[in-house]
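Below you'll find a set of structures to go through.
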Structure 1
Amino acid sequence: MEKKLPNIIAIFLIQLSKESIIGNHVTGGIGNNRKLLYSKEEVPGDMERFTQLSKGSTIIVGPDTYEGFYKKPLPGRTNIIVSRKFPEELTLAADGSYRINDLYNAIPAARAKSPDQEIVIAGGKPIYEKLLPLCDIVYATEVYGEKEVDTEITYSKAFLHEVERIKHEHNGLKYDFVTYKRVRPENPELRSDGS
């Protein structure tokens, strides 16, 4: 029996509105001015959830996310940053993170580097939009707010099945911690991207 590979998961906070969901497509805000939309004080538990879910994993991020949010490798995780300006092969950088130049090579490189670790897709926009269809599990913090955004993602929920929703409210702001699992196609001939 073939050994199951560790999951590919996505974790993000997204601001939703009444207009965010059209059919199976969701469009929502994930950032403004290269910053997260909500602080840990505004959405209690979100950062702790991210830390808990990503500990011991391999994190894949773009350079803007890394430089804007993290600024250094997240401890207890293998950090892979993807940019066209980086080398073709997975390369260790001086700060302890790894660099690679191709988004679609990042997952096989992560598997080769740390085969027993889950892979966490952690932003930004191009990373989410291209890799979300490959995810086995999506952990979303869905915030029902009205902050100004300059970065949105659009994705299809057609391949996702909601398995848990925990509702919260803090200082009048409503938000949910939601877990989605990938709907597996019945036809095993389908590719891993669902097409």
Structure 2
Amino acid sequence: MEYLKLFSDQFKTVQENPYATRSSALLLPIHSAIANQVETYGFKTRSLKNKEYNFFGPYGEKKLDIAIFDENKLVGAIMFKGIRSEYNKNRNNYFENMRGESQLLIDGNIPVYQIILIPMKCKHKNSAGKIVFETPDEKSTENYNSYILSGYKPEKLKLGVFYIELNYENFTASYSTRRVEAIKETTMTEGINNFCMSLR
């Protein structure tokens, strides 16, 4: 459960220091852990721990969260998104941004694994400034499920959408029973392992 601990630690850090939410240092532990897991397959990586790789595609460029190299050749990428605040209001933006950056990599012939962690209780302030919690609506699940079933390119794009039960009192986390049906993996670790094996 290392990834869930690192994810829940982000919430603890932000509670202790609200300004930390804008810092790349907040993402460094989980990005480094992903890179370390990828490297157990004999790949080299570029990530926050040793400077992100800037990918130039056919119609744009993108800094890759974890760039994966076989020798000196870029062979894959992992993009990570962990939701830490209001989700429903921005769920379509998250989804469209994921599709856009995925297409940039796919068109550049680079396989990508898109990971998104979504808390089942998303904390944010309402218009009155009061802290409230929301539950991700079913539309988010339907978006990802429909996209996978619509005939997207699974050989170039892998999705890992994981709903998380997060305890805001002691900052512990576990995987929720809520799932995107078309995604077979139940954990990030399993998804990353399968993605790395597909690159061999």
Structure 3
Amino acid sequence: MILGLTGAIGSGKSAVLSIFNSLGWKTVDSDKLCHQVYDEAPEELLEQLRENFGAACVNGNKKVERSVIASAVFGNPEKLETLNNIIIPHFEKRFQDFIDSCRSAGCDAVCEVPLLFEKDYAGKFDAVVGIWTPDEIRYERLAKFRNISTSEAKRREQYQLSAEKKIERSDYCVVNDGGIQELKKEIILLVEQLKSGCSRQ
């Protein structure tokens, strides 16, 4: 079984992914895959980045300087779209390779994808799990653990479906409004539900 995992910023997707991993599921998150695309970029990709974002975006060791690219796309939708058009095909290949490998091996796997619905990836999975966390808890966690202000969190959310829409479109919902042990119990119950073929949501 291959699951997609999504939710609003600060909802606890990484924590849920870690719990699935501890239960023996294969896991991957899209941020790490994107980092791999940059860290292992072939010459063709490096050249595309140089052409669009300047020679400074690739250092002397042929490694991408992500901070240079981040500065270039910040507040510039056109540049951001250009970057996405360059990076996404490489990301999607790695993403699909992971899914194909798990299916071939018969592994249970979970893929964390914050923009799962926005990028129309739902069809790649057997089911989608949405993480629900009340806004006040999300914003508190973001400020405490990631140094992201509420205003910055809300700015980022403008480019995503609302938390409510993500849950509406998910097949299963996990509520993450307590501690890690409560969350683990939720995931264990979900896994039992999945394995028994119980109805969704």
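Any read-out appearing in this document is the output of simple, stated calculations on the displayed coordinates, not a laboratory observation. None of the values given here were measured: they were computed from a predicted structure. Cβ atoms are built from the backbone, for glycine too; each structure is taken alone.
Comparing 1, 2, 3, where is Rg/Rh (Cα atoms, Kirkwood Rh), for residues 136-175 alone highest?
The maximum falls on structure 2.
For distance in nm of label points 7 Å out along Cα→Cβ at positions 16 and 152, which of the structures 1, 2, 3 scores highest?
2
One of 1, 2, 3 was used to compute relative contact order in percent (Cα under 8 Å, 6 or more apart), and the result was 29. Which label is that?
1
Figure out for me which of the structures 1, 2, 3 the number -17500 belongs to, where helix-only ellipticity at 222 nm (-39500 (n - 2.57) for each DSSP H run of 4 or more, over all residues; to 500) was derived from the coordinates.
Matching structure: 3.
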